[in-house]
Structure I
C-alpha cells in the first residue's frame with residue numbers, strides 16, 4: 001500500500017491510497033460484512049493524519065487507486081460506503097466515550113464538592129480546638145487543601161479532557177462525509 005496527498009485541485013485536497021488488492025484496505029480479522037469492516041490501522045492512521053494536517057474546514061476527497069482487475073470487483077463499488085460507515089461508527093463511539101467522560105465528571109464533581117464541604121467544615125471545627133496558632137493554621141489549611149485536591153479530577157475533565165475527544169469526533173465525522181472515489185490504474189507493462 002502506498003499513500004500520498006495530492007496538491008489541491010480546484011481547492012480540494014485529494015488523499016490518494018494506492019493498493020494492490022482491496023483486502024489491504026481492511027482489517028483481515030474482522031468477520032463483519034464488507035461494508036461494515038474495520039479499516040486497516042495503517043490506512044486509518046494515514047487518512048486521519050492527513051486530514052489533521054489540512055486547514056480546518058478545507059474540502060478534501062479520498063481516492064483509492066486499484067489495479068483494474070481489483071477495481072472491477074463488486075466489493076470495489078462498496079468502498080465509499082465502507083469508509084463512510086467506518087468513520088461514522090468511530091465518531092459515534094468517540095461521542096459515546098465523551099458522554100461517559102462527562103458522566104464520570106458529574107459523579108466526581110458530586111464527590112469532590114461533598115469532600116470540599118466536609119473539609120471546610122472540619123477546618124472550621126478543628127482549628128479552634130488547637131491552642132498553638134501555627135499548628136492551628138497548618139491543620140486548617142491542610143483540610144482546605146484536601147478539599148480542593150478532591151476536586152482536581154472533575155476540574156480536569158471539564159476544563160481539559162473533553163476537548164481532544166470532541167475534536168476527534170468532529171474529525172471522524174468530517175472524514176465520513178468526504179467523497180471517496182475508486183479509480184482503476186492500468187497494469188504496468190511487462
Structure II
C-alpha cells in the first residue's frame with residue numbers, strides 16, 4: 001500500500017479500479033493538521049484529467065503496469081490497429097482513447113503498448129519525432145505579426161506552428177506530448 005508521500009509525478013496508482021498517473025503534485029501541511037497532497041491525475045483508460053486532494057492517512061495501491069513493443073499497422077476511420085511484436089496479436093484503439101497521440105502515428109512505426117493487469121489500455125509515443133512538412137506557405141521576410149511562426153501541415157496531416165524559414169520538404173522535430181515544434185531536423 002502507498003501513502004500520500006509516494007505520490008510523485010509519473011507514479012501510477014489504482015483508484016476506482018482504473019489506473020491513474022500523477023501529472024502534478026504539491027504537498028502541504030498546516031500547523032495543526034496532517035499533511036495533504038494536491039494532485040492532478042490522468043485516467044490512463046479514458047484520458048480524463050482530474051484534480052484530487054489526498055489526506056495524510058489515505059492509502060492506495062500501485063497499479064500493475066507494464067509496457068510491450070508494438071507496430072502501428074493502419075487506421076480505419078476512428079479505429080487504430082497495432083500488432084504486438086511478442087505475441088503477434090492485434091490490438092485496436094479508438095481515437096478517443098489515443099487522444100492527441102493519433103496525430104503522430106505513421107504506418108509501420110514502433111510504439112510502446114501500455115498494459116494494465118495484462119490488458120492493453122493505451123499507446124506510448126517517443127517524446128519527440130521527426131516529420132516531413134508537406135504543405136506550408138512561403139515565409140514572408142520581415143513579417144513579425146505572427147511572432148515568426150506560420151502553420152505547416154505534416155506528413156500525418158497534423159498542423160503545427162513552425163518558424164517562417166521552414167519550407168515544404170523540410171523535416172521538423174515535434175514534441176509529441178504538446179504538439180509543439182522543437183527544431184529543424186538535422187540532415
Structure III
C-alpha cells in the first residue's frame with residue numbers, strides 16, 4: 001500500500017449479535033459481501049488482518065455462550081486476535097502494543113456496530129496518532145430509537161457516523177479506496 005504500514009481491524013464481527021433482540025437481517029448480506037471483500041483484498045496485499053471479539057461475563061457475548069465466534073458466513077484466518085471488554089478495541093487489549101511492535105501506523109476499520117465500537121475505536125486510534133480509513137460499507141449496524149421516540153435507520157446512523165468522523169478522525173473510504181489509495185492522502 002505505502003511506506004506506512006497498515007492493518008485491517010475487523011471489530012466484533014461475531015455470532016453474538018444474532019442473539020441480541022435488536023438484530024435484524026437488513027443490510028446483513030451487503031455487509032458480509034463488503035467485509036469479506038475487504039478481508040480478501042487485505043490478505044492479497046499482505047496487509048495483516050486483526051480480529052477483535054467483544055466479550056462479557058454473561059449473555060451472548062460471554063465465552064461460555066459459544067457465540068464469540070466469527071459471524072457466518074465470513075471466513076478468514078486473522079494474523080492476530082484480541083478480546084475486548086470496552087467499546088474501543090484499543091482499551092485493555094494489547095492491540096496498541098501489537099500495532100506498535102509491528103510498525104503499523106494506519107488502521108483500516110470495519111466491523112459491527114458502525115456507531116459504537118467501530119466509531120469509538122476510530123476516534124481513539126486517531127487520538128493516539130494513527131491514520132485511519134473508516135470503511136463504512138464494511139460496517140454493520142441496526143435501527144435505533146432515540147429518547148424522543150424517533151427510529152433512526154441503519155443508513156441514517158451510518159451517515160451520521162461518516163459525518164462526524166470525516167476529515168477529523170478518519171478518511172471515509174470504500175473497500176476499493178481503502179485497499180488502493182496511498183495512505184499519505186489521509187489527514188493526520
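Here are the numbers:
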| item | result |
| --- | --- |
| Given 0.45 for FRET efficiency 1/(1 + (r/R0)^6) of positions 44 and 132 (r between Cβ atoms, R0 = 30 Å, to 0.05), calculated: source structure among I, II, III | II |
| Of the structures I, II, III, the one that -18000 was derived from, the read-out being helix-only ellipticity at 222 nm (-39500 (n - 2.57) for each DSSP H run of 4 or more, over all residues; to 500) | I |
| Structure (I, II, III) behind the derived value 47 of percent of Cα pairs over 17 Å apart, for residues 100-163 alone | I |
| Comparison of I, II, III by relative contact order in percent (Cα under 8 Å, 6 or more apart) - largest value held by | I |
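Where a number appears in this text, it was derived from the coordinates with a stated rule and is not lab data. Remember, it's a predicted structure, so these values are computed and weren't measured experimentally. Cβ atoms are built from the backbone, for glycine too; each structure is taken alone.
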